[in-house]
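K.L.:
Alright, structures below, take your time with them.
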Structure P
Amino acid sequence: MAEESQPREGAQDEGPASAGTTGPHTVVPTLAHLVQKTARRFESAGIGDARLEADLIWTTALGIDRAALYSAFRDTPPDDAVRRAEALCERRLNREPVAYLMGTREFYGLPIAVGPGVLIPRPETETVVEETLRLVEGVASPVLADVGCGSGAIAVALAVARPEAIVYALDVAARALELTGHNAASHGVSDRLHVLESDLLAALPRPVHAVAANLPYVMSDEIPLLEPEVSRYEPREALDGGVDGLALIRRLLAEAGGRLLPGGALVLEMAPRQIAAASDAAAACFPEAVVHAARDLSGRERVLVVQAERR
């Protein structure tokens with residue numbers, strides 16, 4: 001497959017306008033050639049995982065998966081697909097996140113619709129889901145909340161993993177609420193996943209077994225230093241955690257006491273360097289709670305778990 005996908009020797013770097021044309025001296029580029037050309041452009045622009053991202057651009061332009069892409073490497077793509085790929089490539093070269101270009105990001109094994117106005121789910125956030133599920137493993141019908149739900153990735157993953165759970169997804173942003181509702185419907189959990197406009201826990205209608213949250217935790221003065229895909233495109237309100245990154249996390253800890261069922265827990269994502277300060281804030285709000293940090297897929301302490309005492 002790898003040898004077959006390589007462009008033939010001497011193939012020229014034709015632009016999109018030449019794709020699909022014929023003539024006595026015209027080289028008609030194959031899909032393999034065009035994908036490689038896109039990858040070279042990404043490499044030259046300093047975009048990491050250039051070949052993977054080129055594959056994703058072309059699967060999006062063609063409306064196929066990667067297996068079908070590789071199977072079509074010998075073919076010449078239609079002109080309209082070449083034009084779509086070129087437009088997507090230009091947007092990516094402007095550092096727009098590839099997840100926004102595709103309109104989806106896989107999270108906890110599920111395709112989650114994303115777009116401008118919401119944070120793109122990251123692999124480290126899967127630890128929030130895993131810890132929340134672990135904490136309610138012995139609960140017959142858990143009631144859960146995802147605070148600052150964004151795309152609804154956490155809420156949907158929890159609802160899919162626990163078919164008998166009731167999940168509340170809370171956010172202040174209209175775009176986040178819209179996308180969460182869409183993702184809930186796409187995964188067939190709308191009857192159990194309730195999307196609510198809420199400033200943190202203000203609109204939560206009942207106590208819950210666990211509150212999961214990936215709230216903004218980037219320090220305000222560090223946002224301009226982030227990679228352009230993040231600093232230029234992802235919503236600042238989903239990133240900015242104040243001077244030390246813990247402003248909203250401290251607020252949530254202060255509000256959560258009366259919102260948890262006996263033995264309930266908070267599961268909070270943050271930067272590893274914030275764990276110690278957040279642990280102190282949790283101990284002040286929940287003096288009798290058991291507090292520990294869980295490690296993400298990279299082995300870094302990423303999630304603070306605060307389990308309240310059973311009364």
Structure Q
Amino acid sequence: MKIKDMDWNYTDQVSIMENLYILMFYFITKQAVICFGTEGKQSIADACKEYGHYRGGLLAIEQESHGLERNVENFYGHYDLPRDPRTKQKYIHLDKHTAEEEFYACHFSNIWKWLDDIPLQECSPIGKIYCDNFHPAMWQGYNTHMEMTLPKIIVQGDEKCSFITKWIENPTHAISCPFQNVKTLEWHYDDGLYVMNTIYSLLYFFLSRQLIESFGDKGINCTADALRTYGQYRGKLLAYIHEQTGHPISEESFLKYFDYPAYIIKRDLTKSYPAMYSQHSRNIWMLLENNYHCHYTQNPAALYDTYMGQYMWNGYLHYHSDDIR
């Protein structure tokens with residue numbers, strides 16, 4: 001298990017949530033491809049598109065609530081996440097209807113390639129599924145007049161990511177996302193940490209729901225296996241961090257120095273093992289399950305609640321220095 005030298009940035013809470021987002025996507029996607037091959041890859045691609053449409057639509061709702069016009073300039077200028085200085089991002093051009101933006105580093109790509117022992121100058125198949133499908137869909141979900149292309153992306157081995165956005169006068173595709181009761185949730189767009197928790201929860205829901213809807217009971221088993229590998233990895237990573245920062249590997253350290261920021265989590269006292277949860281995530285999943293009906297008793301939230309904490313504690317408890325590579 002590859003843990004040592006991961007860019008964890010434990011002192012920055014937004015970066016911690018970003019890393020969990022990256023890891024969760026990696027383990028679910030990898031398991032989907034292992035279980036279902038090309039069909040699994042397509043299922044993840046479809047989930048990324050649906051997630052992108054929904055997230056773009058949420059951003060549009062948020063901006064409209066502040067009287068902002070849905071155009072290219074506002075999309076970039078009032079994005080749903082704070083800009084990460086590690087990306088070395090710059091605008092080549094930006095106006096209401098067109099944009100060209102470049103990124104010269106990608107933390108997502110670095111971790112996905114690092115986990116698979118892929119050189120930075122080569123392609124990450126897992127990362128490419130995300131970039132090829134999520135980004136254009138989010139732009140389109142925000143406004144169907146916006147068409148975004150990625151002529152270069154770091155995950156496929158290019159030296160930079162190039163985002164080119166054009167305005168299409170007569171779009172041919174309509175996007176329909178069920179947004180009932182969205183405004184009843186606390187989205188906290190002014191808090192980067194809450195936004196990261198929000199998009200983490202959204203991504204997990206759309207990935208797991210698509211696997212369940214595509215493959216039924218086999219999709220449920222695939223999601224459970226993905227949560228097992230992700231949870232165990234995350235637990236071992238937390239134990240490694242505690243070891244490096246001088247905290248004993250114990251139940252007290254697990255609960256006190258958890259990898260989720262303290263103000264968005266609570267202890268789940270219904271479990272027989274130490275477990276933490278985010279009420280914000282649970283609220284989001286409840287809303288989404290009302291709007292995107294799951295045709296199986298094991299829905300995304302139930303799977304996460306059943307497996308994630310259990311396997312994370314198991315990984316933490318059974319960490320050994322030989323795990324770090």
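K.L.:
Out of P, Q, which has the highest value for mean count of other Cβ atoms within 10 Å over residues 31-38?
P.N.:
On the way: P: 23.1; Q: 17.6.
Checked P, Q; max of mean count of other Cβ atoms within 10 Å over residues 31-38 sits with P.
K.L.:
Next question, about the same structure. Identify which of structures P, Q gives the largest calculated value of relative contact order in percent (Cα under 8 Å, 6 or more apart).
P.N.:
Biggest value here belongs to Q.
K.L.:
Can you tell which of P, Q yields -18500 when helix-only ellipticity at 222 nm (-39500 (n - 2.57) for each DSSP H run of 4 or more, over all residues; to 500) is derived from it?
P.N.:
Q
K.L.:
So if we calculate mean count of other Cβ atoms within 10 Å over residues 95-102 for every structure here (P, Q), which label has the highest result? Spell out each step's value before the answer.
P.N.:
Values: P: 19.1; Q: 15.2.
Ranking P, Q on mean count of other Cβ atoms within 10 Å over residues 95-102, first place is P.
K.L.:
Out of P, Q, choose the structure whose coordinates give FRET efficiency 1/(1 + (r/R0)^6) of positions 103 and 127 (r between Cβ atoms, R0 = 25 Å, to 0.05) equal to 1.00 when calculated.
P.N.:
Matching structure: Q.
K.L.:
Next question, about the same structure. Here Kirkwood radius over Cα pairs in Å has been calculated and equals 21.3, so which of P, Q was it run on?
P.N.:
Only one of P, Q returns 21.3 for Kirkwood radius over Cα pairs in Å, namely P.
Read-outs: derived from the displayed coordinates by stated rules, not from any lab. No experiment lies behind these values; they were computed from the predicted model shown. Cβ atoms are built from the backbone, for glycine too; each structure is taken alone.
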